[in-house]
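In the part that follows, the structures are each spelled out as C-alpha cells.
Just so it is clear, none of the values below were taken in a lab; they were calculated from the coordinates. Since the structure is predicted, the reported quantities are computational estimates derived from the model, not experimental observations. Cβ atoms are built from the backbone, for glycine too; each structure is taken alone.
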Structure I
Amino acid sequence: MVILACAVLGVIGSCLLWIQESTLPAIFAGTASGLGTAAAAIASARHARRQLIIDNAVEALAPLLGVRNVARSLVTAARWRGGFTGYPQMVSIRYGRTINDHDGVWRAKVVDTAARNFDGTYKVDVHDRRRKHLKLRLDVEEMKKESAKTAEGLRAQNVIQDLLGKDTKVDTTEDADGIKSIEVTGIPSAKLSIGSRRSGVERVIAASMPGRLKANWDLEHDRVEFQRRKPLPTMIRPPQEHSPIALDHEVYKDFKVPLAMAEEEELLEWWVAVQAHLMVVGGTGSGKTVLLHGATQRVTQAGWRTWVIDGKRIEFIGFRGWPNVEIVAARIEHQVRAVLAAHELMEERYSRVEVGEASLADFEPLLLVIDELTTFLKRAERWWKKVKPKGAPVKPPVLELIADIARLGRSAKIHMIVGLQRPDVEFVGGEMRDNFGARVSMGRLSPQGAMMMWDSAAIGVSIPRTARGRAICLNGQSRPVEAQTFFAPNPDPNSPGYDQDFVNSVRPKATLYFRKMIEVLEAKEDIDGETIPLTFDDYAAAEIIEYDAEYEKLHARIPDNDRKNPGLSTKALPPSEAPAETEDSTESDPEDPFQGYQPESYAGPEDLTAGDLILVDENLGQWGVVESVEPDFRDDAALTVDYRDFESGEPETITLSSGSSLTTRRPSTID
C-alpha cells in the first residue's frame with residue numbers, strides 16, 4: 001500500500017505541475033521523483049520481508065548450530081529469484097566448533113530446517129568443515145517435482161516421514177492407477193536392521209496407503225523402495241513354447257515343469273531332478289485336475305514315458321492314446337499292477353547300478369501320475385479283501401510301495417505326481433510329505449490341512465472361494481506363496497468347453513512311447529469245473545502288452561442291465577467296475593464357513609497365534625485369519641496384528657492395545 005501511495009503521489013504531483021503550466025522538464029522531474037520514491041519503498045519493503053525470512057531461519061537453525069550467541073551473520077541468503085520476495089538461490093550457514101559435522105543426520109536436519117524457512121528445496125553445494133561453513137543451493141528440479149505431487153503422493157510422503165523421520169527424502173512415481181512406486185532415501189538403517197521393525201514399517205504402509213506395496217530394502221545405501229504389486233490374473237495359459245526333449249541326462253538335470261505364476265510374474269516350476277515328486281491337493285472345482293493335466297502334458301512334451309492311475313476312472317480319458325502316455329489304468333487291478341510295475345522297474349535299476357551294469361545317466365525317466373490317491377487306496381483296500389492270498393497282511397502293500405517310490409524313486413529316475421482332494425494324515429504327514437519336494441494346495445484349505453501342508457494354520461486358509469486355479473505353491477526359495485496355476489486344456493473331446501486348437505497346441509510333437517495296456521485276467525476252472533478265484537499274485541503277474549483296440553473292446557465288461565438302463569444304481573456292480581467314490585463323500589457340511597475351527601471365545605492380542613480367526617468388524621461380520629502378531633513400530637505398548645480377510649484373502653493390518661479383548665476362533669486340533 002505504501003508503494004502504491006508513493007506512485008500515486010508522484011503522478012498527482014506531475015498533474016499539478018502541468019495544470020500550473022510548469023515546464024515539461026519540471027513535470028518529468030516530478031514524475032521521476034515520485035517513481036523513485038516508489039521504487040525505494042518497494043526495495044525497502046522487499047528487503048524487510050527477506051530479512052524477516054532470514055531472521056526466522058536464524059532462530060530456527062540456532063539450536064542446530066552449536067553457537068553461544070545468535071547473530072544474523074550466521075545465515076546469509078543471496079541471489080533471490082522468483083516473485084516479489086522470491087527464493088534465495090544460495091544460502092550460507094555457519095556453525096560452531098562443537099558440532100559433529102560428519103553426522104549425516106545433523107546435516108539433513110539443517111537442510112530440512114532451511115528448506116522449511118526459505119520455502120524451497122535445497123541441497124548441499126559446498127561443505128567446508130575447516131571453516132565450519134555450509135553452503136546450500138536451491139534445487140529447482142526437485143521443487144518442480146514437489147509441486148507436481150498429487151494428494152496421494154503428499155500423503156505417502158507424510159506417512160513415511162512420520163514413520164522414518166523428517167530427514168528422509170520421498171520420491172513417488174504415479175500413473176493412472178495411482179502410486180506406482182515410492183523411493184525413500186536417508187532412512188535410519190541402524191534402527192531398521194532388526195527384521196521386526198522393517199516388518200512393522202511395511203504393515204503401517206500397507207494399512208495407510210491404497211493398493212498393495214512391496215518393500216525392497218537396501219540398508220547398505222540407506223534406502224527402501226515400495227513398489228505396487230501386480231494383482232494375480234484369474235486365468236493364465238501355459239507357455240506356448242513346448243518343453244524340450246529331456247531324455248539326455250544333462251538336459252534331464254535342468255528340466256523344469258511350469259506350474260503357476262506368482263506376484264511380480266514370478267514363474268513357479270517343479271524342478272524334477274531336484275524336487276523328485278509333485279503333490280497337488282485340492283477339492284472339487286479348485287482346478288486340481290487341470291493342473292495335473294497341464295503337468296502331464298509338459299512332461300510328455302519332454303518325451304517322458306508316462307503311466308497314469310486315473311482314480312476317478314474318467315478324468316484322464318483324453319490321455320488314452322496321448323503321445324508318450326503308455327498306460328491309463330482305470331480298473332483297480334490294473335492300477336495296482338501299474339504301481340507294482342513302477343516299483344519293479346525301480347528295483348531293477350537299483351540292482352543294475354549296484355552291480356556296476358549301469359549308472360543313473362543310462363536310464364530314461366518314468367512319470368507315474370496317481371490322481372485321487374486316497375480314493376485309489378480305499379478301493380485297493382476293498383479289492384484286497386477279495387484277492388488277498390492266505391497268510392498275507394491285512395493291509396494291501398500298495399501304500400508301502402508308493403512310499404518306497406517317494407523315498408527312492410529319484411535315484412532311479414522314477415518320479416510321481418500325486419493328486420489328493422484334501423491332506424490326509426497318513427500320506428501327507430512326516431517323511432512322506434517331505435519326499436515331495438514340490439507341493440501345491442489348490443483353493444482354500446482347512447486350518448488342519450494347512451498345518452499338514454505348510455506347517456502353519458494361516459497359510460492357504462483364506463484363498464478367495466471363487467478364485468479357481470488359485471493356489472499356494474513353493475517358490476524358488478522354498479517358501480509357500482500365493483499363485484495362479486496355468487490353465488491346461490482337457491484333451492477329452494467330450495469334456496465341457498473342449499477346444500481342439502488349444503489341445504493341438506500342447507500335444508507333444510515327438511512320440512517316443514506308444515500306448516500299452518495291462519492284460520485282463522479271467523478266472524479259470526479246475527478239472528472238476530469249479531471256478532478258481534484269482535488272487536493278488538495272479539494280478540501282480542499280469543503282463544503289460546501292446547495296445548489292441550479289439551482286445552480292449554472284447555474285455556470291456558459292462559453289465560447287460562447297465563446297457564439297458566444307464567440310470568441303474570451302481571451298488572450291484574463289481575468293485576473294479578463301479579465308478580470311483582470321491583473323497584467328498586466324507587466331507588462335513590461344505591456350507592459351514594467355520595469348519596475346522598472351534599466355537600467363539602475371547603482372547604487378548606498377545607494370546608493370538610498364526611491361524612487363529614479374529615472378529616475384525618462385528619457389525620459386518622468380518623473375520624480375519626491371523627498371520628503374525630508383532631510389537632507396534634511406533635508404540636511399544638501396542639501390538640500390530642497382520643491378518644487376511646477370511647472371505648477375500650486380502651492382507652490387512654490392525655493395531656490393538658495389549659489390554660484389549662477380541663472374539664476369536666481357534667483351529668480345531670488334528671485327530
Structure II
Amino acid sequence: MKFVNPYFLFALLLIAIPIIVHLFNFRKFKRVYFTNVKFLLELKQVTKKKSKLKHLLVLISRILVIIFLVLSFAQPFIPIDGSKVRKGQNYVSIYLDNSFSMNAVSANGSLLQDAKNKALEIVSTYKNTDRFQLLTNDFEGKHQRFFSKEEFVEMLKEIDVSSSFKSLSQIISRQKDLMNTENGENKFAYIISDFQKNIVDLNKVKSDTSLNSFLVQLKAVKNTNLFIDSCWFESPVKQLNQLLKMKVRIVNNSDKEVEKSPLKLLINGKQKAIASFDVAANSQTEITIPFTVKEPGIQNCVLEIIDFPVTFDDKYFLSFSVTNKTPILLINGETENSSIKSLFKGDSSFALQSTFDRNIDYAVLTKSKLVVLSDVKNISSGMSTEIQKFVSNGGSLAIFPAANSDLDSYRKFLQNLNSNYFTGLDTVNTKVSQININHPVYKDVFENIPENIDLPSVFSHFEISKSNQSGEEPLMKLRNGSSFICSNSFGKGKVYISAVPLSETFSNLTKHALFVPTMFNIALLSEPQQKLFYFISNEELIDVGSIDISGEKVLKITNSAINFEIIPEIIKNNINSSINTHNQIKEAQNYLLSNGNQQLMGLSFNYLRAESDLKCLSSDEIIKSIETQGLKNFKLISIENKSLSQELQELNQGIRLWKIFIILALIFLAIEIFLLRFFKS
C-alpha cells in the first residue's frame with residue numbers, strides 16, 4: 001500500500017489526545033455512610049467493571065476514527081503493475097481506428113461508435129486542465145497538436161469512417177512525435193482498435209519508457225465478410241462487337257457457405273450482365289462474365305454484390321476504352337507491300353496509312369499505334385531516332401527486312417532498341433518447328449495444337465543474334481533453334497522481328513494460315529493497355545500518353561455524380577505524360593480525365609482490400625506479442641468485468657482506498673456514539 005499524501009500520516013500523533021483524556025478523566029466519588037454495606041459491595045464491583053469496559057471501547061473507537069480519517073486524507077492506494085499517482089499536467093494521445101473494418105457490429109452498435117464512447121470514457125478519467133491529442137487513420141495536420149478536453153470532445157463527434165488505414169508502428173510513431181515536443185513526465189497513449197492481423201506489427205515498435213501505452217481492443221459480434229477481391233480480362237484485346245470475358249475473384253471470409261448470390265456488371269450506368277455464384281466457407285471463387293461492347297469509347301464498369309454490414313468492398317470499379325479503328329503506318333522500301341496492305345485495308349477495325357522510307361511524315365508516325373517496316377534496305381539515323389522515341393513511348397514496331405538489307409545499319413538500329421540483330425543470310429531450306437502458344441499474340445488462337453501441324457516453310461532467312469540481355473521472347477522457332485519471329489520490350493513499347501522478308505522467295509509465311517492471326521494480334525496488342533483500376537491511398541503515377549495542353553485547355557479529373565473535380569499535376573516524359581493526383585481522390589468511383597471538352601480516358605479507383613480481411617488478433621495473441629517484443633510500457637486493457645474508466649483509474653492510480661477508510665471512520669464514530677448513549681454502566 002502506498003500514499004498520495006504521505007505527510008498526512010504525521011497526524012496519527014493525534015491519537016495521543018483521546019488516550020490522555022482517557023487517563024486523566026478520573027471520576028470523583030462522594031463518600032456515603034451506610035449502616036450495612038454487605039449488599040452494596042457486590043453491586044459496586046460489578047459497576048466498576050462495566051465502566052472500565054465502556055471507557056476502553058470508547059477509547060478504541062476514538063483512536064480508530066482518528067486513524068481512518070488520517071489515512072483517508074493521506075489517500076492510500078494499492079499499486080497495480082507498478083502504477084503510481086502522478087502529479088501535475090497529463091498529456092494524453094488517443095488513437096481511434098476509423099478504418100472500414102470499424103463498420104462491423106459490436107454488442108453496443110457499430111465498432112466506430114463503440115470506439116468513440118471508449119474515447120470519452122478515457123477523457124473522463126483526466127482533469128480539465130490536461131491536454132489531449134486525437135489521432136485517426138487520416139493523419140490530418142490538425143490532429144498533430146494537443147487540445148483541451150472540450151475541444152477534444154467536439155472533434156470526436158466529427159470522426160467518420162475513412163478509406164485510409166495505418167499500421168500499428170506508424171500510429172505509435174505518430175504519437176511519439178507529438179509527445180516528444182513536451183517536457184512533462186505524465187504521458188499516456190491509447191490505441192482503440194479491433195487490431196486486425198494485417199495492421200499489428202509490434203516487431204517494428206521500439207520501447208519508450210517515457211510513454212505509457214494502453215491498447216483497448218474492441219470486438220465485433222461476427223468477423224464475417226463477402227467481398228470482390230479483383231477482376232481482369234482473359235485477353236488484353238478488346239474489340240467492338242466481339243465477346244469479352246471478364247474474370248472476377250470473390251472471397252468469402254465467413255464460416256457459412258454462400259449459395260446463389262448475384263453478381264451484377266454495369267457499364268456506363270446500364271446493367272450489362274448478371275451472374276450467380278457459390279463460394280464455400282472461408283474460401284474464394286472465380287467467376288467468368290461474358291459480354292459484348294457495341295459502342296466505341298470509354299467503358300465505365302461497376303461490379304456489384306450484396307453483403308452486410310461491411311459494404312465498402314461490395315463494389316469494384318474498372319474502366320477501359322474500345323477504339324473504332326487502330327491506326328497503322330506501313331513504311332515500305334522500293335515497292336509497296338501488298339500483303340500487309342490487303343490484310344489491314346480489308347478490315348474496318350484498322351486504319352492503314354502506307355508510305356515510303358524516303359518521305360516519312362513523322363507527325364503521322366507519332367499518331368500511329370503500330371509501325372510496320374517492310375523491305376526497307378537501309379535505316380537512316382533520323383528514322384532510327386524517331387522510331388526509337390515512338391517505341392519508347394508505347395508504340396509497337398514490326399520489322400520485315402529487305403532481301404538486300406544493309407545489315408550494319410540494322411544492327412545499330414536494333415541495338416538502340418535493345419533487340420537482337422541480323423548477323424547474316426542463311427540459304428538452307430528449313431521449316432518452323434515450334435510455336436509459342438503462351439505468347440500474348442497466340443493466346444486464344446489455338447484450342448489445341450495437332451501433333452502434325454503444318455507450320456511455315458522457310459527457303460532462306462536471316463540469322464538473328466542471341467543475347468540474354470535483350471529479353472527476347474520467341475513467337476516461332478526454326479528447326480535449328482534460331483528465332484523465326486521474336487519480340488522484346490523497349491520502354492513502354494514492343495518490337496517484333498521477322499527473320500524473313502515478306503517475299504515468297506524466302507518463305508510461304510504470307511500464304512500461311514498463321515500470317516493473319518499473327519499480324520492482327522500484333523496490331524490489336526499495339527493499343528495501349530490502360531490499367532483497369534487504381535487504388536485509393538496508393539501514390540501512383542498515371543500514364544496518360546501523348547496529350548496536347550495548350551491555350552486555355554486544362555487537364556481535369558471529374559465525376560459529376562458526386563460533384564467532384566480536381567486538376568492533377570502533369571509530369572512530362574518526352575512526348576508522353578503522366579499525372580499525379582496527390583491522394584486527392586478519397587471515394588471509390590469511376591472518374592473521367594478530360595482535356596478541355598475532350599474526354600481522354602476513364603480512371604477507376606477502388607479501396608484497398610487489406611481491410612476486407614476482418615481477422616483480428618485475440619487478447620492472448622496481443623499479450624504474447626507485447627511480451628515477445630519486450631514492450632514493458634505497453635499493456636492491453638481488459639474491460640470484460642468492469643468499466644473502462646474504472647480500469648484506467650486502477651491502472652494509472654492503483655486501487656484507491658480513501659473511500660473505504662472514510663466509511664470505516666464513520667462506522668467507528670457511530671459505534672462511539674452508541675456506546676456513550678446506550679451503554680449504561
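Structural remarks
- Among I, II, which structure scores highest (criterion: Kirkwood radius over Cα pairs in Å): II
- For FRET efficiency 1/(1 + (r/R0)^6) of positions 226 and 322 (r between Cβ atoms, R0 = 30 Å, to 0.05) computed as 0.05, the structure of I, II it came from: I
- Read-out Cα extents along the principal axes in Å, for residues 122-169 alone, computed value 33, 23, 19, structure in I, II: II
- Structure responsible for 49, 39, 20, with Cα extents along the principal axes in Å, for residues 354-457 alone calculated and labels I, II on offer: I
- A value of 11 for relative contact order in percent (Cα under 8 Å, 6 or more apart), calculated from one of I, II, originates in structure I.
- At a computed -10500 (helix-only ellipticity at 222 nm (-39500 (n - 2.57) for each DSSP H run of 4 or more, over all residues; to 500)), which of I, II: I
- In terms of mean count of other Cβ atoms within 10 Å over residues 418-425, the structure with the greatest value among I, II is I.
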